[in-house]
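Every number in this text was worked out from the coordinates using simple rules, so none of it is lab data. Small disclaimer: the values here were computed from a predicted structure and weren't measured. Cβ atoms are built from the backbone, for glycine too; each structure is taken alone.
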Structure I
């Protein structure tokens, strides 16, 4: 071996930067920096259930069977010192970042080049509805993390994929629609052993799911009275199926657009709009220019089915709820990644930058402000007027009251479904002896036949 010459520079190995890991880390930091304050009501209800649970039996919910247990475990682990709502928000920030990493892995599994995969993963991260719900306390992000992981696992390890699919089902019932996608993945990956693999997959995923639901049905403390097990599985309060093709198609287009871009043209959005528009126009022009290089999607049956099953279901089931469309965001972007893999990656990166610029200033940053949430702003203001010990009587626990009560835990919230002047007087006298006041909320006033405005709280006398 030749001796190293004096003064010669010593070569120091440099670790390669892993684009997926770097992007996931940046995503987690970005999401945690702009937690939403415009909470979707589901997250508030989860936090209330967790903080008021008398036992684990109070935490089962048929639509997201074990999701509350995730927040409950965190809440207990930290000694109830941090509120459940914030814990679930931080969990979703991490879950959203994990899904961005998994999306990159999915793109690479379809032979999409590294640069293109990174750009499309950035499109996922910057998509408006995904970004917003990754900073909220809902169950959709974790469900999709499990589904994306299952998609990657099923061709190589069907039983592990079945367990991951089961995990998704425990986070949200809509994960059941992924089953035909799993069968296609098994068909393409088992080379003549499809039947055995499909039976094993079905028995494990469906068997565990039904066993868990059967156990939860017996243990759950909150169920509609007299409901049967099949009725509980399909229960959804006052939301019937309906099929209106034209309306459904309109919501499909509008809802899919809202998956990517949210917000309104106001405030900072006026500054972001020209930049965002210029980037997206340039990106579309590049796609049109290189359309002859666009790859065929005929062989991408798992991605097409994944997208199509959820899109078709949402033609008839609450098509106006954009957040349900999160279940087909990753496969939809994967189809774009596959189609554009022979083009330069710059148009995909421009699309990601366009979404980032628009959504940050028009949607995410405004939603991180208290004033964007009228109910939250009112609730926080009332802390000055409702000292500890204050009592409030309500007749109906409407969603507005969920937020108002959650951010005023110093108040005693007293349910009184029917007007009862004698009991109101008793409560008022008892609180008065303690030097506290009793108020009647607008739902009680309305039940009493008095006109009442939203957020009206009247002093009981």
Structure II
């Protein structure tokens, strides 16, 4: 039994896998997550679930979906990972993170099930992991608090993910844009990756996706047909269209249509053009739920909440020391492409200072080669994040510098200390905007520093 919040954190840290292989053991991990849920009496199957998987946009889409439902007065649970500032971001109801007191109480309720799981068949399943336990805690917390809906973001993949313990027929599945990421775990081809993402689809589920590459769409369609589920694919121009910016370019405007439902001039309090697709996926889910569960949409309340959202780490703009900072956790080629396109759309022709670090095992070369098109200069740094699912480390910044030399981009420096790297960029007297990107884990280090920095 843990008696304090710090003891709870220490307990969870002991559950962090030491290697990628022990963190993602395939079917064994899924069996373990299912057994852990069973010992808690399967709270996840007593909830109305929206389950979100994909390579890019799943964090934003889960957030948009939860906020849309919240706008109608529903009690809405939300899980997101990784966290940026506080582990409790992973367990939220109505956009409020669980309190420290409730967190400790909840963990103590789950610990007996953790111990039973670790002892099952003489330890055949192994010890539940940090991520698996937090997901189990979230499901239990949502059940105890009688949420109307729970919006669940997968951790990695889908098929063997710790969230994949919900088998209700009325689950709604959202598959966001699929691309290359975590290929050493999910597979080397887009078809293989798509099969992993589609592993969360169960018989009877309503499945929503966006425009995908042909090989990805084939996998999604085949999975839906096999599971006797129903698929809705929303498309640009037909279902959603970016129309411009508002509020001095701090927000974007788009139109949305699904069958007879039309919502024009929607304002999203984020200027990244890539968010239009994510918001459209969320709105599609929202409308399906309104039709299925027979609630009348309060349009004004929906518009108000979307116009006031706060997406940390997703094209988050902050004014500091007469500079404009853009913080975005783009950590794969697809996300970096989307970030660069949004920058070019919002600030055509402008160049930026970049502060970058990339996690080990990422395709950092294909991420990095997209940046010089909009970079005035780049500062490379490094990080170690020891409060996440496992200890996360960045690639050696010298490797990044050597690659840029091959691209004949020479305006870069290496500063391994991320604190000094941030100070260096902020002390630069020119008015060039700053982009901090490459990893959510880098942002988790930078955000607290920005809060301490005086304007």
Structure III
């Protein structure tokens, strides 16, 4: 965690001064009415949120310290439910949906709320958050926390948040995922960079998720550069899986400074020379990061090829040389198609190399269709021929399903755009799609008919019209 910059501290003090000197606070202290407290939330929390967003976007390493500065009675408990939720979701969980490490930040915020003069109002907004936080924590951790609470009413409230239902893994998963969706549009992730092997083992997966998130959005990651560079210089990390995975994320998705990119180049050179079975390990990890990651801003293949020594004769060079040829000539070029066919036939169909190849093309096709306008549907007709060619080469059902889904997404856009069912555009689309979807066995006759079927209006809808 990085200490909060003075510029942010000063603005926090300005916000606190606004709260302390407001007429709303004066009214609230006189009346202690819940309605007045809600008015304070509406008046001041948006500005606090705006500052939190600014820190999260530009200086994510300072987020926890920012939230620590909100633990101040001068804010009257404002914004605490939100940062309590952030602290719950920020924790790294395992496959059993339990925290890998105890969440002291969550504990500190919760205890501050419990000792706050405004607890009775704040507690109305934190019940679900506490439930989820407790369900992800160990029973020993929760019991220790409760043992430190002296106020019987507060202790009773917290005890009621220990849900017996969440002892069941399936129910815990459902509850956590539903809760997480409430925060899907918020940027709250922060991290620490490990300084030794113990910390790497303990924090590696969390750092990896953080970096993937930062790469998937349009963030300026310059403030992370010094930490990344220092992290890559840790020679003790070199052969550990956690380190390799993080290096791959950096190589695939980050625009690194020249000296940092050079450092990463040397790391992969050492791994290719000194780690047994590194090639197979590489493709296994590669699949973890490219599966369903078409939304990433950077081109994985061209980005990663720059930090590899392509002169080295191994599977990595073969794969990236192939992908570079495909990208340079285009996946519709005969040479590229033949190169893909030859590479694919040299490996087992379900090999990780071939899976990586299929995913790379899927993501490429997905991006092309997402960029294709409705008016350019004739290009989609031509692309479909290429889709069929690659489906024949790969003979893989999962690849076919991926093509089906991206094609259907584009078709839905077309049907929203071309609404005149008697128009030439609509009829051309219907005729082509019907034939193509049947040929590729995406749908049967009845299912295709339903796609183009006009929904009959109910009598009630007609009357309302």
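So helix-only ellipticity at 222 nm (-39500 (n - 2.57) for each DSSP H run of 4 or more, over all residues; to 500), computed for just one structure, reads -21500; which one of I, II, III is that? Computing helix-only ellipticity at 222 nm (-39500 (n - 2.57) for each DSSP H run of 4 or more, over all residues; to 500) on every structure in I, II, III gives -21500 only for III. If FRET efficiency 1/(1 + (r/R0)^6) of positions 142 and 390 (r between Cβ atoms, R0 = 41 Å, to 0.05) comes out at 0.70 when worked out from the coordinates, which of I, II, III was used? Clearly, the read-out refers to I.
Can you tell which of I, II, III yields 4.7 when distance in nm of label points 7 Å out along Cα→Cβ at positions 86 and 158 is derived from it? Computing distance in nm of label points 7 Å out along Cα→Cβ at positions 86 and 158 on every structure in I, II, III gives 4.7 only for I. When Cα extents along the principal axes in Å is computed across structures I, II, III, the figure 59, 53, 42 traces back to II.
If we compute volume of the Cα convex hull per residue in Å³, for residues 102-173 alone for structures I, II, III, which one ends up with the highest value? Sorting by volume of the Cα convex hull per residue in Å³, for residues 102-173 alone in descending order puts II first.
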